[in-house]
Every structure is written in C-alpha cells, then in structure tokens.
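Presented below are the structures under discussion, each in the form of structure tokens.
Rule-based calculations on the coordinates, nothing more; no lab input. The structure presented is a predicted model; accordingly, all values stated were derived computationally and were not measured. Cβ atoms are built from the backbone, for glycine too; each structure is taken alone.
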Structure 1
Amino acid sequence: MAEVVAIVLNFRLADATLRVVDQLARCGHATTVIVIENGSGDDSVNKLRAGLAGLSRCELMVFAENLGYCGAINRGLTRARELGAEHVLLLNNDVQLSDGFLAPLVGCLVNDPTLAGVAPTIVTPDGKVWSEGGDVRARPNLVALRNQGREPSPTTSGPQAVAFLTGACVLYRLADLAAIGDLDEAYFMYWEDVDLGARLRARGRKLLWWPWVRIVHEASSSSGGGRSPLRKYMSAVNTVRWLRDHGRATEWAAFCVFDVLLLPLTFLSGTRARAAWAKLRGTWDGFRGHRVTRADVERYLGTARIGPEP
C-alpha cells in the first residue's frame, strides 16, 4: 500500500492527541505519525514528549506560537514530503478511529487517479451524522455538512463527489495539495477546507465521501464548542474571505440575506447573544480585509487552559 503520513494537530488537548496516536498504531496500516504542538502555552509539550517517547514512526514538531491550523498543517505537509509520503491523513485530536479504517481510504485513492481526497462517514458519539462531506449552498452560513444530525446514509447511497471534505478525518494525495500550494494560511482556521475544495475542483480534481468507513468525532473541542464566540468570529471573517476568493452572485446574495440582514434576530436569544456579537464583529472585520491571527484566539480564549481534558 502507498506510504501514508498522518498529521495530528495539538492545541491544549494533549491527552486527546495521545489517544488518537494510540488508535493510529492499531489501524492496520503502516503509517508515520507527525504530532504538531501548536503553541498551546500549557503543559502540552511535556505531556506529548513523555507520551510519544519510544514510539517508532512518530515525530513531534513543536512551535512556540500558535501558527493557526493552516500554518501548522502546512509545515506538517512539508515534513510528510521529506519523508517520501504519497498520501497524507489529516486528523483532529477529538476523533475515535475504528480498526482498519485507513486501508479502504488509501485503496480508494490508489485505484482512482482522478481523486484528490477521500473521507469517511463521520458521526457524533450518539451515532448521528456529523459529516458525509460538505457542500456550498445558498442558505444560512453558506456551507452544509451533508446529512448532519440524521442517521447515517445507507452504503448504497455512495460514494459521492462533494464540494469539500472536513479536516476532522480526510486522506489527501500530497501531489494534488502541492499543485495548489497547500492550505491558504490567510484563513488561519475555519473555511480553509472549503477553500481547499474549491481550488482542487477548479483543477478538475474530485473529492469523495466514502460510506463504507465510519469514525466518531466530537466537534470543536479546541475552540470551545460549535457555538463559541471564537468559532463564530473566525468563521465570519473567513466567510467573507471565501466569498471574495470564490463567491458567485447567488452565494453573495444568500450571505447578505441570511448572514447580514437576518443577523439581528439572533440577538433576541440571550444565550446566543455573545456568539452573535462575535459573528457581527467577524463579518465587519472580514469586510475590512482582516486576517485571523493568534491574537484573535487569545482575545476570545485567553492564555489559560480551556478546561479539563477529556
């Protein structure tokens, strides 16, 4: 089978990262693992060094400052090429991997040269779908993860070509990523996967949802949760960036209606008001041409730990 390098990014969740590394060791496919400690500012470095000590085919990259998801992953991609990998597996550190999950994904890329990337069905801990790939649609937030919140689609429904694949668990062909210059670091974090899909498809490459493999994902741990102000802020900034890079008239129109004109309705819910303010500020900053940086992360999360590790 083709050589695979797995990249696992750590930000303040070292115990979760080590669990994923342990699961990769049992995946049934010879894989080199690169763990990237991305400027957590806590005791992650010591935990990771202790936990990874003595493991073969496992490397630790440590950055003193938060480079953002895109910046850190790009450095991992550079190292993967130095190691001679053909494919790279991107994983969040809050996933649970099933034994043997990787070989079918590798086989998919090996046997179909038109594919740039492939991803499995990703479910939440209660068994509901988190993602079966993603699409860009004229709707609130512009993007939709396919079948989210529903029962997993039957395997006879796929595989299917999709607009983008989330970084929670995705296998890419490294040559295709190199051809488009890897991840766009201007996105820092969030919407980089949507941008990546748009650029790959513009080159005539395909992205595939593969229904016969399933993993579990507990989303958005490192940014404080799916409705956290930090996530809303970064997503809002990068939505505007993506529209400037790729948006069509229908997508701009949907954004103006759902994400600008109707945003004031969100303030009627007290529990979501802080996230709404963050989205409003992010939208404004996006129109001003702001790029998300680690200063934004520190403003919303602070330098303290997010909380107890799972």
Structure 2
Amino acid sequence: MLNKISTMDKGILYMLFASFMFAIMGAFAKELSSSMSSLEVVFFRNVVGVVLIGFMVFKKPIKQVGGKPFLLFFRGLIGFLALLAFFYNIAYISLADAMTFSKTSPIFTALFAYVFLKEKMSVYAWMALFVGFIGIVLITQPEGLLLKKTDILGIFSGVGAALAYTSVRELKKFYDTRSIVLSFMLVGTIGPLVLLLLEPYIHVSELDFMFAEFSMPKGMDWVYIVGLGVFATTAQMYMTKAYGETKACIVGAVSYSNIVFAIILGLFLGDSFPNFITSLGILAIFFAGMLVIKK
C-alpha cells in the first residue's frame, strides 16, 4: 500500500513540475508568434528537443523491449497535430485561454484510459471529471453554438493530446521514456518541414494554421527558441514519467495546475486578469483535481 502511495506521489510531483515547464514554454511560444508562424514555432520547439534527447541517448544508450512501432508513430503524429493547433491558439488568443482549451485533455484522457486501457473509474473520479468540465466551460465562457476556428482547434488540441497521453500509458510498457519523447519530437520536426515545403502549392485560408512561409529568426528570437526547446523538452520528459508512474486520470487531474501557471505568466505578457466567472472556473477545476487525487 505504501509503495502504491509513493508511486502516486511521484506521478503527481512529476506532473506539477511538467505543468509549470509547459506554461513557461507557452510564454516563449507567444513571444515567438509575433515574428513567425505557429508552424515554425513547432519546428524550432522540436529541433531543440531532438538535440537534447539525442545527447541523453548518446550519454546513456536506450534499453527497451520495443515491438509497438505503429503505436509509437501514432503518439508522435497525433501529438504533433495537437501541438500545432495549440501553438496557433497561443498566437491569436490569450495564453490562459489557449492553455485552458488544451487542458480539456485530462477529461478526454480519463475517458480514453477507461475505454481503451480498461482503467477503473470511481464515482469520485467521474464527479471530478464532470466538475472539471464545468470549470472549463466557466473559463472559456462560450457564446452561442457557433464555434470560431480557435475554439475548434482548441478542442482538437485537447482531444489530440489526450490520445497521445493515453498511448504513453501503454507505450511505457515497451519503450524507454526518451524513445517515446523522441518519436514525438522527430515527427514534430519532419512534419513542419514537409508543410513548409508544400505551402507554395496550398491556397486555403482556413488551413493557415498548417501551411506558412518560412521566416528566418532574428536577434532575441534565437534566445526564445532555445528557451522554448529546453522547457518543452523538460516538460515532455516529466509528463511522460508522470503518466508512467500512476493512473492517467490522476495525472490528468494534476495537470490542471497548468492553467493557473499560464494565467500568472500571461499577466506578465500583457493578458488581462481573469474575471469573476473565470475565477470560479479555476476553483472548480482545482476542486476536481483534488477529488481525484484524494481518492
């Protein structure tokens, strides 16, 4: 019993740290978005990560079972697409709103883990997910039934991330953490290059989040790029460790802390302070997280 609690505590701490790192990564991405497309931001984010993970592998070779190449590729592809949608939102809406959209992923992760991995869900866990969802609605404050492009991409960033996170839970049985992260970052490096090369032949305004012209970084852009890659890679490593330590629904609930980190950093970047309804949403989300963690 004590071993199980210790393992769960590790997963919680790993996810808290990863959430903070992800929020800082988002801040760097928002700064970069003023001088380059979200597609380029994704590219540079992953290039730095590939170099860092490659160095780790060189220093300590990977030892693993393997045997799930298609699932590994799926994790990389769906993670890349979700990240692309997320970074596009960061460029056009507040950091907190973009993070909130992406934080629908814990809800979908818990559901996917229940459906695909047969992880049991207690009544408390279901209650927590419901309260968390209400909190997200309060924060986003949707108007009417029509969804803007950023709304659609925001929801997709949550669903895509959830599918990626759920696959991590299964992949951890066969692959080293570095292999899982590296697969994601390799797809996230090659994918943008392909889309950048296709840009001259694609003329659909609705797909501007996928196709863009290359713009050479200048001055402080390079500092932001390095910071983006370092914090993103660190966050990715610890997030993957967290999902490997304990149940996806518990880790997913803890990741809600990312929203508060994003709101605080967003204030420094010029975003407005959350209003009363948004604050209620944040409290609801944390209450949901506490319900799952306590159980």
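So the values come out like this:
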read-out: If helix-only ellipticity at 222 nm (-39500 (n - 2.57) for each DSSP H run of 4 or more, over all residues; to 500) is computed and equals -25500, the structure in 1, 2; value: 2
read-out: Structure responsible for 42, with relative contact order in percent (Cα under 8 Å, 6 or more apart) calculated and labels 1, 2 on offer; value: 2
read-out: At a computed 0.7 (distance in nm of label points 7 Å out along Cα→Cβ at positions 212 and 228), which of 1, 2; value: 2
read-out: Mean count of other Cβ atoms within 10 Å over residues 116-123 - highest-scoring structure of 1, 2; value: 1
read-out: Structure from which 0.4 was derived, distance in nm of label points 7 Å out along Cα→Cβ at positions 188 and 236, options 1, 2; value: 2
read-out: Read-out Cα extents along the principal axes in Å, computed value 56, 50, 31, structure in 1, 2; value: 2
